[in-house]
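Listed after this line are the structures, all set down as structure tokens.
What follows draws every value from the coordinates through simple rules; no lab data is involved. If you're wondering where the values come from, they're calculated on a predicted model, not measured in any experiment. Cβ atoms are built from the backbone, for glycine too; each structure is taken alone.
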Structure P
């Protein structure tokens, strides 16, 4: 079955709100963007680790600046794709090419909104608390299979969907009440935690899960609204625009992590220049730039622009396959620059990213998360089910910033004077 853009671009709000009144200044999808910008969960990204925890350098990205950059790239990707699809397919009445950019940009803005403190290390520590601590194991023993998977494989993407649809603004009453199209584009991993994975490994949307059992009914209604095809129990095809959200994220973290690594002195100029130039291609004005940092910034901009062009070309060529499920690989795995991007990924993984042990040794992240989860589960309403108590704990702890989590741990666990430094 081929999905239909007229349903995929639905402006209906999943909380059951009446259709937005016509506003010539702002479309429903632009309103989605604004709602995300002004929500507290988004603001907290300013003190959540991207790749470099507490680098002591204001230049380096946080989750907030990363999300803004991803939204910018996503807007360009969506607008570029929309210009062609608007002339190729029938779209909802009154919806133009620019709305593709607004949808993708809003979804990109929220793509990391569910991440816990300490980046992906925080996810691992929450999972480990449920698997290895006395209190965590006691909770797990009381849960169903799917509920256990939600917690033992705690996933920031699924927490993000929970924030957008349930936790922000009106608790249990629609969250931010976003449009179906924006929520669909946000859903890079449209599957439940206990659904069967993709045995081929080629389905980018099946690598993780993006919906907890608590929000399963919400996602099923969303899938029905958008016409997302269900391919297995608890697993659906991606919304095509989710591929652009993923591509925008991949472009930004691959290219700007390289730039950040150079800025922090972890990568030399020659190596950084060579990798970026291989993506950027020929440049006319590069020789006019003398200062190394400006040269790298110039190449970063050119590399991102070149990747945007390549992703748009791949998406438009594969659009029929994205609509019927024949094409499920990530966009950057199919662009001409994919070989160089693999080289960049190897270099940044080896030279730039902070090892997990540093989060624990430098900041006490492992002890902080364990203590916070212990406190949160004990403070949860005893009248709730075991699953809801566990979610209350993960909602509380994953919503913290890096700094607040450490502050609460140090002050309340009697560790104010312990030599757990913020920086090396």
Structure Q
């Protein structure tokens, strides 16, 4: 039986994650931290982490400072995870679902499930846990999945464009993950995703008998960021993002190889400021780059640069750092694919597109922007208006609360 709740008490919910969300070194972790901070106002929130990372005292203290009641970290060794994934090569199961599967973690989760009104899985990588909980006679809790994005949409493109080992992995996964997404959708009580594009992609693969929908809950930009203003002090370009994420790294390396040299040939004073994990390790050899590493409070630094570069040319979901740049009023130059998940995007009105198949033309567009501050400010303000209208965190939280 699910636990009964006194009317004066908050419902208890459990968030199941693959890693500690603090520090927010990427868009997904930032989104999760924002969700936690919002949810603790209306719910008693606990967290159950199943993954390869340790949980430090500082990380747990941060989560508790946001109002989290309890934090459980079930650490799986990477050797165990890799072995699981290798075994799954001989099945139809997605490698990533096998990677995060652990029977002992499931048993611990199942033993706790009826302490909670809802259990919210923050990725379909937990599909095996969802499947067993829905079959369990023990668990009566409401089960939700936050898809984040349509992984199958990402992998279909990545299997053609990624490099090395990742290309092989994406090819294997792209043939498996689509069916897995629809299976997980059929199991859960509620589901959410970050963009209409991703929602439409998943729903296009389900049969006409499907009665399940996916709620679009956009990435919410902290309302406080809209107080920043675009005040460029340099002629530099800037990128912020997690370079452990293959689309980010591959896209930025390609930009530095194919387009940036054409820009610096005409504008030798222009540098590319790179904010994010691994930037120093990867780009310190490039004299046209200024790698900063992870910066805890990058917003003033961003607002002082001339143009934001969004270089990934494959992926799904919404480029959260592009939204962040737009919220500040920083003009964004992006690949068309990377901007596709942002609603309301219009080329040359609130974003400028670059194309790796036309490096000279792309470089020319960026040079023209560098030479026209009025145009940069106009595009930046138009981008800020879109994000303010559709992507404010305060606007999106009621939708999240509704499905829980």
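Using the calculated result -18000 for helix-only ellipticity at 222 nm (-39500 (n - 2.57) for each DSSP H run of 4 or more, over all residues; to 500), pick out the matching structure from P, Q. Label of the source structure: P. Comparing mean count of other Cβ atoms within 10 Å over residues 297-304 across structures P, Q, the highest figure comes from P. A value of 4.3 was computed for distance in nm of label points 7 Å out along Cα→Cβ at positions 177 and 329; which of P, Q is the source structure? The read-out comes from structure P. If distance in nm of label points 7 Å out along Cα→Cβ at positions 241 and 289 computes to 1.3, which of P, Q did it come from? Computing distance in nm of label points 7 Å out along Cα→Cβ at positions 241 and 289 on every structure in P, Q gives 1.3 only for Q.
Looking across P, Q, the calculation of FRET efficiency 1/(1 + (r/R0)^6) of positions 193 and 337 (r between Cβ atoms, R0 = 41 Å, to 0.05) that yields 1.00 traces back to Q. Calculated for structures P, Q, distance in nm of label points 7 Å out along Cα→Cβ at positions 97 and 393 is largest in P. Of structures P, Q, the largest value of relative contact order in percent (Cα under 8 Å, 6 or more apart) belongs to P.
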